[in-house]
1. Quick one: relative contact order in percent (Cα under 8 Å, 6 or more apart) came out at 21 when computed from one of P, Q, so which one is it?
2. So if we calculate distance in nm of label points 7 Å out along Cα→Cβ at positions 32 and 56 for every structure here (P, Q), which label has the highest result?
3. For volume of the Cα convex hull per residue in Å³, find whichever of P, Q sits highest and give me its label.
4. Any idea which of P, Q comes out highest on distance in nm of label points 7 Å out along Cα→Cβ at positions 24 and 152?
5. A value of 1.4 was computed for distance in nm of label points 7 Å out along Cα→Cβ at positions 64 and 144; which of P, Q is the source structure?
6. Out of P, Q, choose the structure whose coordinates give FRET efficiency 1/(1 + (r/R0)^6) of positions 136 and 160 (r between Cβ atoms, R0 = 35 Å, to 0.05) equal to 1.00 when calculated.
7. Suppose you compute helix-only ellipticity at 222 nm (-39500 (n - 2.57) for each DSSP H run of 4 or more, over all residues; to 500) for every structure in P, Q: which one lands on -6000?
Structure P
Amino acid sequence: MKDQRLTEQTLSTQKVYSGPVFDVYSDSVRLYNGTESRRDYLLHRGAVAIVPLDDEGCVIMERQYRYPHRRVMYEIPAGKLEAFDTDPLEAAKRELLEETGVTAADISSLGIYIPSPAILSERIHVYLARGLTFGDTCPDEDECLEVERIPLDELTDMILSNQISDGKTVFGLLKTKLLLERKKLNG
C-alpha cells in the first residue's frame, strides 16, 4: 500500500458556502504522521469539453469573455454537468449542439482533465467529436460567444505562443494532435 502513507483522514467537514455551480468546504484532516491540518476546497459537480474536429483538420473553437481573467479567450466548447449523476457523454453532445450548432457522428473520450487538484474537485470529461454536421446554435441566455473554425496545426502554434492558455483546451487540442500524429486516431 504505497499510497497509504499519503492518504489524509477527514476529522470534520464544514460547508462555508453553497452556490449554483459549486460549494466551498473547510475540512480538518489528520495526516499519516499524526499532524492535523486544514483543507479548504470547492466541491464541483464536473464538466465536459469537446474537440470538434472536421474532415479538413480544423477545430470548431469558441471565443468568449472570461470575467475572472478580464479577457476574451479561445476555448473548445464546454459546459458544466447539471448534476453529479449527469451522463458526461450526453452533456457533451448537448453542449456541442447548443454552443456551436454541431452534431457529431462519432464522439470518443480523450480522458479526464483535472484543472486544480489542490483546491477543486472538478473533473472535466474531454471528448473528440468527428463526422460533424452543422446547424443552428442555441447558447444559454448568459453565454455570449463567437464560433470560429481554425486548423489544428494553427491552434498548436497558438498554444506554444501563449495565445491559448485555457487548461482544458490545451489538454484536448494537444492530446488530439498527438493521437493523430501517432496514428492512434484515423486522420
Structure Q
Amino acid sequence: MELSSLYGPITARVWQQLAQTQLLICDVDGVLSDGLIYLGNAGEEYKTFNTKDGFGMRALLNAGIEVAIITGRESRIVSDRMAALGVRHVYQGQSDKMHSYHTLLNTLHLSPQQVAYIGDDVVDLPVMLDCGLGVAVADAHPLVRQQAAYTTQLNGGYGAVRELCDLLLAARGELEQAQGMSV
C-alpha cells in the first residue's frame, strides 16, 4: 500500500530523515493527548491517550528506535502510561526542553540528525528546529506547522504519533512486520 494515499505526499528530504531516525521524542499535551486536561472536584487530573499511538510507540521500540517524552507539565498519569509502554526516557516539568533534548543526545550517543521530534506549540520549536526531523500535529499552532518539516494528517491525541511511527517504520522497510506484532 502506498503510504502517500494514507498520509499525503512526503518529500524526499523527509523520507531521508525518517530513514536515519534513531530516536523519536514526543511532547504530551496536544500530541499524545488531545490537549484537554480534565480536573475533578477533588483536584484529580485526567488525560486520554490513544491506543493507536501506544501501539506505534511499542512498534518503534521493538524495531530498535528509542522513544522519549519531554513535556512541560508533570503528571503521574504520564509516568504510568509510559512505563506501561516501555518508554524509559521520560522528562516531565521541563520548561526548557532543549536541556532534556541535549541530555538525551549525550545519553544515547546520537546526533541531532538522528532525532525526530513531534510537537504542537511554540515551546516545542527550539527542539523541532534543532533535530533532524521536526514534526507538527495537524492541529498544532500555525507557527509550529509553518516551521515543521512534516505536518501529520491526524490531530494530536487522535493518532498523530501513530502516523509518524508508521512513517518511521516504513522508511526502514519494517512497517508490515510491525503491524503483525502483538502488544
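1. Structure of origin is P.
2. For this comparison of distance in nm of label points 7 Å out along Cα→Cβ at positions 32 and 56, the top structure is P.
3. With respect to volume of the Cα convex hull per residue in Å³, the highest-scoring structure among P, Q is P.
4. Between P, Q, the highest calculated value is found for P.
5. Among P, Q, the structure yielding 1.4 for distance in nm of label points 7 Å out along Cα→Cβ at positions 64 and 144 is P.
6. Answer by label: Q.
7. Source structure: P.
All of the numbers you see were taken from the coordinates with simple rules; none came from a lab. Every value quoted in this text rests on a predicted model; they were computed, and no experiment measured them. Cβ atoms are built from the backbone, for glycine too; each structure is taken alone.
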